[in-house]
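Novice: Below, each structure is written out as structure tokens.
Since every read-out is calculated from the coordinates, none of them should be taken as a lab result. Because the structure is a prediction, the values reported are computed rather than measured. Cβ atoms are built from the backbone, for glycine too; each structure is taken alone.
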Structure P
Amino acid sequence: MSEAIYAIRGATTVEFDSVAGIDEAVKELFTEILAQNNLTEEEISFVLFSQTSDLKSRNAAAAVRKAGFCSAVPLFCVQEAEINGMLDKVIRVLIQVNHPRKSEPKMVYLNRASNLRPDLKR
């Protein structure tokens with residue numbers, strides 16, 4: 001468990017494309033990832049967000065900063081590739097951690113995004 005670089009994945013969905021909805025969903029997802037993995041921001045190298053093309057009101061990276069996170073962490077947000085039958089209104093995150101593992105990383109999938117990784121459901 002002592003690897004110094006590893007990644008944590010997560011995703012969530014919003015019901016409607018709105019600034020408030022995206023802000024709330026990103027804050028909930030990021031808070032849950034930090035809590036479940038016992039992480040501090042100092043241990044994060046960078047955060048990559050993606051969001052489906054039907055979410056246009058707010059960039060997820062801007063939402064996480066607005067929530068008070070990652071003031072000194074590099075953030076990037078991209079649009080998901082459009083695939084037939086894909087889940088709509090999804091925000092995904094990939095967090096690179098540069099710190100020895102404290103435990104096995106816990107991936108966090110909230111709301112309808114929990115269907116993306118049924119193997120991780122508890």
Structure Q
Amino acid sequence: MEFLVASAIGVMTAGGIYLVLRLRTFPVILGVSLLTYAVNVFLFASGRLTVGAPPILRDGVETYTDPLPQALVLTAIVISFGMTAVVVMVGLGAYLHSDDDHVDDVPEGETAEEQP
């Protein structure tokens with residue numbers, strides 16, 4: 001079980017980094033979202049992978065899951081949703097301004113050598 005979760009985190013991280021390094025805005029947005037999903041799964045897995053165990057201590061319960069990573073993941077989901085909305089709006093504004101969605105476009109009237 002732990003190997004499967006660790007492999008999924010690694011694949012999501014690798015895919016997210018690959019997409020962030022693309023030159024178009026949409027794959028960059030998908031890559032950032034994939035990286036946030038990988039971090040969320042990592043945070044959730046840090047609270048021990050137990051199946052059917054309650055997150056709150058009660059009488060007669062010997063094993064339980066840590067509720068703190070669950071709360072952190074819920075907070076991270078809300079924050080990543082807000083940041084994804086902001087990045088989509090910035091990317092949409094850049095696309096509408098320049099009619100192109102390349103991340104590293106050179107402004108009109110300048111060459112690549114003139115940029116700092």
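Novice: Of the structures labelled P, Q, which one yields 15.8 when mean count of other Cβ atoms within 10 Å over residues 33-40 is computed from its coordinates? Walk me through the numbers before you get to the answer.
Specialist: Details: P: 15.8; Q: 18.9.
Source structure for this number: P.
Novice: If we compute relative contact order in percent (Cα under 8 Å, 6 or more apart) for structures P, Q, which one ends up with the highest value? Write out the running numbers ahead of the final one.
Specialist: Values: P: 45; Q: 24.
Evaluating relative contact order in percent (Cα under 8 Å, 6 or more apart) on every structure, the highest lands on P.
Novice: Using the calculated result 1.00 for FRET efficiency 1/(1 + (r/R0)^6) of positions 41 and 97 (r between Cβ atoms, R0 = 25 Å, to 0.05), pick out the matching structure from P, Q.
Specialist: On the way: P: 1.00; Q: 0.10.
Going through each structure in turn, the value belongs to P.
Novice: For mean count of other Cβ atoms within 10 Å over residues 9-16, which of P, Q scores largest? Intermediate values should be presented prior to the final figure.
Specialist: Working: P: 20.2; Q: 15.6.
When mean count of other Cβ atoms within 10 Å over residues 9-16 is calculated for P, Q, structure P comes out on top.
Novice: The value -22000 for helix-only ellipticity at 222 nm (-39500 (n - 2.57) for each DSSP H run of 4 or more, over all residues; to 500) was derived from one model only; which of P, Q is it? If you can, show how the numbers build up before the last one.
Specialist: On the way: P: -7000; Q: -22000.
Only structure Q yields this read-out.
Novice: From P, Q, which structure was Cα Rg over 2.2 N^0.38 Å = 1.02 calculated on? Working shown, then result.
Specialist: Working: P: 1.02; Q: 1.51.
Going through each structure in turn, the value belongs to P.
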